[in-house]
Structure I
Amino acid sequence: MTLRRAIEKAEGNYSAYVPDLPGCVAAGPTVAAVEDELRDAIRFHVAGLREDGLAAPEPTTIAEYIEA
């Protein structure tokens, strides 16, 4: 499964979320750490959906850079 994720620099750490999985978030001291935490959060989130008999949603988020 390939999902888009957003990583933001916060004060003293990084936070990340997956727009296509509401509530799937992670935080860590470095980008690498938050990516690892987010992978675990995605697996946990999708496993919970499956336990509840729900399918993981198809990705719908479009993300691009725009020059201004």
Structure II
Amino acid sequence: MGNMLNAAADLGVASCWVHRAKEEFESEEGKEILKKLGIEGNYEGIGNLILGYAAKPAGEAAPRKTNYVYSI
């Protein structure tokens, strides 16, 4: 999933990981969708990837905190 998110960003496509696939495909409606798609077996959904074009450019990242990493 991470590689697809990175690839989308490289192509200028906005993306979002939605971590609800397990609950979706455990529902009766979700099981029906899997059945219609011919997906059988002991599979478990993990996440959905939403792709599209953002309405506006992403904002700048917040500055990093100073002295935040400690070595022990």
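What follows draws every value from the coordinates through simple rules; no lab data is involved. Note that the structure is predicted; figures quoted are calculated from it, not measured. Cβ atoms are built from the backbone, for glycine too; each structure is taken alone.
When volume of the Cα convex hull per residue in Å³ is calculated for each of structures I, II, structure II gives the greatest result. Among the shown structures I, II, from which was the value 1.9 of distance in nm of label points 7 Å out along Cα→Cβ at positions 8 and 24 calculated? Derived from I, not from the others. For relative contact order in percent (Cα under 8 Å, 6 or more apart), the highest value in the series I, II is held by structure II.
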